[in-house]
Structure P
Amino acid sequence: MISAAINEFLKSHRVAFTTMAHRTAFTAQEGAAVTHVPGREWAKTVVCIADGQPVLAVLPAHFSVDVERLRALAGAAALRLAHESELSPLYPDCELGAMPPLGPLYGQRVFVDKTIAHDPEIVFNAGTHTDAIRMGFDDFVKLVNPVIGEFGIKPGLHVH
């Protein structure tokens, strides 16, 4: 069951979305597997701290964040991955590590890796480890007004 805050946010913005219940999944790649969604369409949300403010980085399940590229894209002097202990106060309505990339709901900027922008749909955690939200990518863009750029690292690639 998605949280009331997330449900209300989506309904108040009148975007079409579907919810999917699934087996418990603690990583984005597990989420993609149990919902039978290709890993490139399952968007994982990584919380980063840019100049002291939380921002959301959204990228394919199997990618990792190139912190330096994201820092430049965000126009921040400093950017780091958030510590797990910082997450609960930021997303009180979500299970740890299951926050959706709905930055405006939390007053945070959203950055989307360009590889996600190629797909017509996006699927992401709905605040729990057992629920996901699917919506059209264009609707997602209207909803969160993300900055789209290149900051994801494919597995097996090393940045020097």
Structure Q
Amino acid sequence: MIQPQQGSGLSLVWAMSENGVIGSGGTLPWSLPDDLAHFKRLTHGHPVLMGRRTWDSLWLRPLPGRLNIVLTRNPTFSADGAQVVTSLDQAFELGTTDRMFCIGGAILFDEVMHRADRLEVTLVHAEVDGDVYMPSVDWSDWALTEETLHPADDRHAYAFSFRSYERIDD
């Protein structure tokens, strides 16, 4: 099984509500412009790995300034401006020269969590309705390394926190 090369790694990046919602009707269930800017700062210049549904949900395709890698079971799927792969090994072959960011969705997060060495989580301080939930995370495997609170304001209906985690070595 191919892993990211030494010196590189895999980060998972997502936003979720306090009740674990990460999506609703194929989109985010909130509008948080500063979270989107944070996402861009984190991922710009790096490969981003996503599932086909996440690709379909993007309002801007491909995400500019990043190698977009779409993982799908459909070998005939095409995505203009992205590399389409049908296995995680293919994805890691494309993205092993740099830190790769997995941006979702829930099924893919569950499949790659064990390979990640960093998590970048935006915790939205609200309980919202949705139809996609973040898979369970064993937080005992992770150390919180940074947290920044962003209060609600006229552009952000909810307060949220940027949280960075690193895997704890056994």
message = Suppose distance in nm of label points 7 Å out along Cα→Cβ at positions 68 and 84 works out to 2.8; of P, Q, which structure was it derived from?
response = P
note = Calculated from one of P, Q, mean count of other Cβ atoms within 10 Å over residues 100-107 reads 20.4, and the structure in question is P
inquiry  = Comparing P, Q, where is distance in nm of label points 7 Å out along Cα→Cβ at positions 76 and 148 highest?
reply    = Q
key: Of the structures P, Q, the one that 10, 40, 38, 12, 1 was derived from, the read-out being P(r) over Cα pairs in 10 Å bins from 0, in percent   = Q
key: Entry that produces 39, 27, 21 once Cα extents along the principal axes in Å, for residues 20-107 alone is calculated, selected from P, Q   = P
query = Computing log10 I(q)/I(0) by the Debye sum over Cα atoms at q = 0.25, 0.29 Å⁻¹, for residues 60-131 alone gives -1.47, -1.44 for which of P, Q?
reply = P
ask   = Which of P, Q yields -5000 for helix-only ellipticity at 222 nm (-39500 (n - 2.57) for each DSSP H run of 4 or more, over all residues; to 500), as computed?
value = Q
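Every number in this text was worked out from the coordinates using simple rules, so none of it is lab data. Just so we're clear, the structure is a prediction, and the values are computed from it rather than from any experiment. Cβ atoms are built from the backbone, for glycine too; each structure is taken alone.
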